[in-house]
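In what follows, structures are represented as structure tokens.
Since every read-out is calculated from the coordinates, none of them should be taken as a lab result. These figures come from a predicted structure and were not determined experimentally.
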Structure 1
Amino acid sequence: MSIKYLQKWNSDYPYKLSAFLGEKAPEQLAISGPELLNNKILGIVCSVECPGTVIMEGYHFFKKLSRCTVTILSGFHSPMEKECLMSLNYGIATAIWCLAKPLELFKLSKAFEPMLITDRIAFLSPFDEKVLRITKDSSVYCNLTVAALSDELFIPYAKQKGKCAKLAEQALNWSKLIFTLDVPENKWLINAGAQVIEETLIESYWPISQQLDDNIF
């Protein structure tokens, strides 16, 4: 896996990081497949614990989203985020995996090697070799990076006053468009400014690719 290092002072450094994070923007970004950053990016973050209704709706949402011509950016930490990654493995959408540790320390599971071989997945890290392992702080900063780099965010569920909720509030302050599911537990997020999206509306935002046989799903 070839790694490119984007320095904060270089012209190829993502302007969104500097614009939204300011002095908190990483000095260096390590990435494999930097060309995916030029695509329309949908960031996905979700609280660790989810209501059952969110899990069921999220599962069907991700399955359909995996057939869209969009690039998904996520840390793929929480169970719902991991479910999204599994769906992408069998779809057509591309993905950028934002790591909460240095890219050099990452080992890809063999289950996702087909995505790597077909250039459907890239890996990104805002951390250098000083970060030896994933911590709560690195996970939070990882999600902040996801929010900054994304054109839009999909937050299936954010527990009120939790870490994901704080991230959502930050993204709304940046005037980022946030989509969420219409469940009672997300009422506070919807009232804060998030936009409800249903599975039937997915292709109106992210076109469905015709490259996959309908029988696959």
Structure 2
Amino acid sequence: MKEEFKLIQEVWQNISEPLFLINETGEVLLWSFGCEKELGFNANNVLARGNWKFIFASSADSARVMEDMSPITDKTFKVNLRDDKRNEIIAKMNVKAHKLFKDKQNYWLVHIENISHKDAISSELNKVKLEAKQKSLAISRATELLKEKERLLLSNMSEIKKLYQKVKQSESDLKDKTTQLEDKVKELNRFNKLMIGRELQMVELKKQIKDLKNN
């Protein structure tokens, strides 16, 4: 069976798509040129390793995928992989189960797609959406405060208008009272003049009476 895969690998390694084939134990049997472009590992090194765990940045990810692979026929995972320089990438991994040859063993065809850039864009987009939502909430709050200030301003203007009307009424009442007071002062002045005239007349009369008595 190994020899058959070796023959297939000669053709498989020319596939530009990042595709590889594993068996039930996770041994890599076929490795395309597309996988080498994505992760940097060439087919000879990969096939000699015996297990695909080396491409995972986390052993927990490889265990999770292996656990969910059987008896699935088609499933997609989001995992952290690493290249031959130990750089981590975020990848979308599609796993499909197949029955090959006559040995009735399960094999899984795996397609990987580097989504690090997409994930970064998605993260940035979510950040922008969050900022937009926060700004929208701030604008909504500012609008509410503006409406409240406008309501208070209108209320204050109404109070000021009432106060102004009271002041104008007070001025009118004061003017009326001032006029009344002036009339009373004038009347008092006339009365005083009248009384003073009478006093003078009395003094003159007394003087005349005295003169008459002397004569």
Structure 3
Amino acid sequence: MISKKNLDFIVKCSENEIFDCLDECHFDPTVKEPGHSYGEKIEEILAEKLSNKYPEKFALPIKNKNKGRQTRKMEDLIWIPSNDLINIKFGYEKGNGKPNMVSFNRLCKNYCDNLIDSYWVILIDVIRNKKKELNKKVYMFNLLDSLDYVNYNYGTGQIMLKENQFFSNYDSNKYFNDTKSNIILKLKNLDNIAFNSHIQLKEKQHKEKQEKFNAYLKLL
């Protein structure tokens, strides 16, 4: 588990490096969906910068042999002192979306099997002011302590952050550490809600297709 003091340190390090990351990838906020266009590259550059500048603090994920390219793992960084996983998420003028955070099944397995006790997200939001100058906001939080602000899509298998609710309630001065039983109950509830919603959607889609088939048959 990363302490509050270390959280503040990681946020400060990220704030100090982010504009160099934008310059390095020639970030252009005028392109369509700049967050999607540049996000993955900026996340990779920031991870490399932090691991190179603070090698005693950060490490890049280890790639396993014969497992493919493994370009996107569950983590972008590892916090060495406590072996915590960190996922970096870059966005541009965020606030009302539902960005993907992590695979639900992968998160549940790692947490319930005691491979992790937390899952940290560095959320970077780059914005432009009225003078078209770029500014940044950096948030860091334990996703497992923020399950009240996520949605789970059973079809894609992804946990998504409900940005509007999250940003409205985010407080960098608060440090949460929920019990494992509460977290597992929340994961179980998310799974039930997502499953039922998925079944309802599939039943509706199936019914609509059957009705169309029947309409086609009547024309024959």
Among 1, 2, 3, structure where relative contact order in percent (Cα under 8 Å, 6 or more apart) as derived comes to 24: 1
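Here P(r) over Cα pairs in 5 Å bins from 0, in percent was calculated and came to 1, 6, 13, 16, 18, 15, 11, 7, 5, 3, 2, 2, 1, 0, 0; which of the structures 1, 2, 3 was it taken from?
Numbers: 1: 1, 7, 16, 20, 21, 17, 11, 6, 1, 0; 2: 1, 5, 8, 10, 8, 6, 4, 3, 3, 3, 3, 3, 3, 3, 3, 2, 2, 2, 2, 2, 2, 2, 2, 2, 2, 2, 2, 2, 2, 2, 1, 1, 1, 0, 0, 0; 3: 1, 6, 13, 16, 18, 15, 11, 7, 5, 3, 2, 2, 1, 0, 0.
Label of the originating structure: 3.
For which of 1, 2, 3 does helix-only ellipticity at 222 nm (-39500 (n - 2.57) for each DSSP H run of 4 or more, over all residues; to 500), calculated from the coordinates, equal -15000?
Numbers: 1: -9500; 2: -22500; 3: -15000.
Comparing all candidates, it corresponds to 3.
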